[in-house]
Structure I
Amino acid sequence: MSNPKENLLIVRERIAAAAVRSGRAPAAVELIAVSKTHPVDVIREVARVPHTLFGESRVQEVLAKAPELPAALRWHFIGHLQKNKIRKLIPWVEAVHSIDSLELAQDLDRIAAEEGRRPDVYLQVNIADDTAKYGFNRESVRRDLEAMLTLTRVNVLGLMTIPALVDDPEKNRPAFAALRALRDELAAASGVPLPGLSMGMSDDYEIAIEEGATIVRVGGAIFGQRAPTIRAVAD
């Protein structure tokens, strides 16, 4: 039987080792424990390790879980965000990893102003041009970044991507490297640092860290595997 608390410690050790291999301090990489589909009691046990940062991909799960857990926990939203659910979500999360259009960023900015919030955001880039995935392509993020950086209530931290589901995680290294290169290009062109790279899940987070990830989204390697689903926003 999977032991989430022990698994979390193992994942932390592997994150630290991958960070050192990439020439960075372990503290340079943040871990989101992706708790989607898992009950409040299990999340509470993992939080006692302690661990404070959790991720969910459905608004209804955030709304059901966050009020039942300690207020000190931090929540990131990693799923596809529908515009009509923004207002319900933003009181509970500090960051959204899945901004996939200028219009969505503008809606989030407007509602955040009305609700007195200042969320961090990552721009989701479909780096492999996969028609089954959401996200900016390279050209649209280049085109729309300037407008998003003028928004006053959302803080664009950087980029996020979800690479292909592959039989060998090493095959995703080029996608991670491409996202890092695109981030560097956008930062140089805009004059804004864009320090964040949200990439890497249970199967490939060590490779993502070696290629520059600053925050990884790990669920199955901590909580145990769920029934197979289409890989859309996290593992």
Structure II
Amino acid sequence: MILKWLIVFSFIPFFVQGQRFKQELYKNFDKRLFHFGFMLGFNRSDFTLYPIQNAYQPYKILSVENDAQPGGQLGILTTMRLGTPMVRLRFIPTISFLERSIKYKFEDTIPSGFRLEDERVNSTNLDFPLMLQFRTKRLNNFAAYCLIGGQYSVDLQSQEKASQNFIDPFIKIKKSDWQGQIGGGLEFFAPYFKFGLELKFSHGFKNVFIQDNTYIADPIQSLFNRGWFVSFIFEG
């Protein structure tokens, strides 16, 4: 997916060349202090997983690794101009639907010598990202930007305090998290609104894993949230 986006961004100079003779739309956009809009998007999220090396495993776990899964998000956007139209402060309270997969390989007596087990970790997050946006000068109806910032997340689906089932255990993660974010995007101006296409990477600052000594938790040392987010932003 990342390679596809790099190919898209490589064509930006050709798009800019074609923009030079087009009529400029929504000319008053940069004059306003505040702008509002909404965001729709999808994501692929997983963990940065650190296993415990050479840990005693009575269940003979051969390996543990995680696999990114798709999800989606919806947010309400507010941006504020910071002196110049090229620098803005952006706040997008968002509800995000995330799924992560942790895959285990167990030693077994079946012909293959091992069996696979998949543990899913689902989250419904309320995210509160605050980002600084640095935009290029507008060329008729097109601009590009980069952004950097962070967010606080609350997992509404967290089972942090739930009673553990040791026969059929589940992975416990903490309810809240702080994450750093970096990304970039393209903006296209229409007569009455601005459309944005954005790619963003997010990574947690703290270990969200809760060790409760189940057989699926024993081989894990720490988990950090991470994910790629593609967003479609409509701003007026």
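Since every read-out is calculated from the coordinates, none of them should be taken as a lab result. This one's a predicted model, so the numbers in the text were calculated from it and none came from an experiment. Cβ atoms are built from the backbone, for glycine too; each structure is taken alone.
Brief remarks on what is shown
- FRET efficiency 1/(1 + (r/R0)^6) of positions 63 and 143 (r between Cβ atoms, R0 = 35 Å, to 0.05) from the coordinates reads 0.15; which among I, II: II
- Of the structures I, II, the one that 22.8 was derived from, the read-out being mean count of other Cβ atoms within 10 Å over residues 95-102: I
- Structure responsible for -2000, with helix-only ellipticity at 222 nm (-39500 (n - 2.57) for each DSSP H run of 4 or more, over all residues; to 500) calculated and labels I, II on offer: II
- Across the set I, II, mean projected area of the Cα convex hull in nm², for residues 71-126 alone reaches its highest value in structure II.
- Entry that produces 132 once volume of the Cα convex hull per residue in Å³ is calculated, selected from I, II: II
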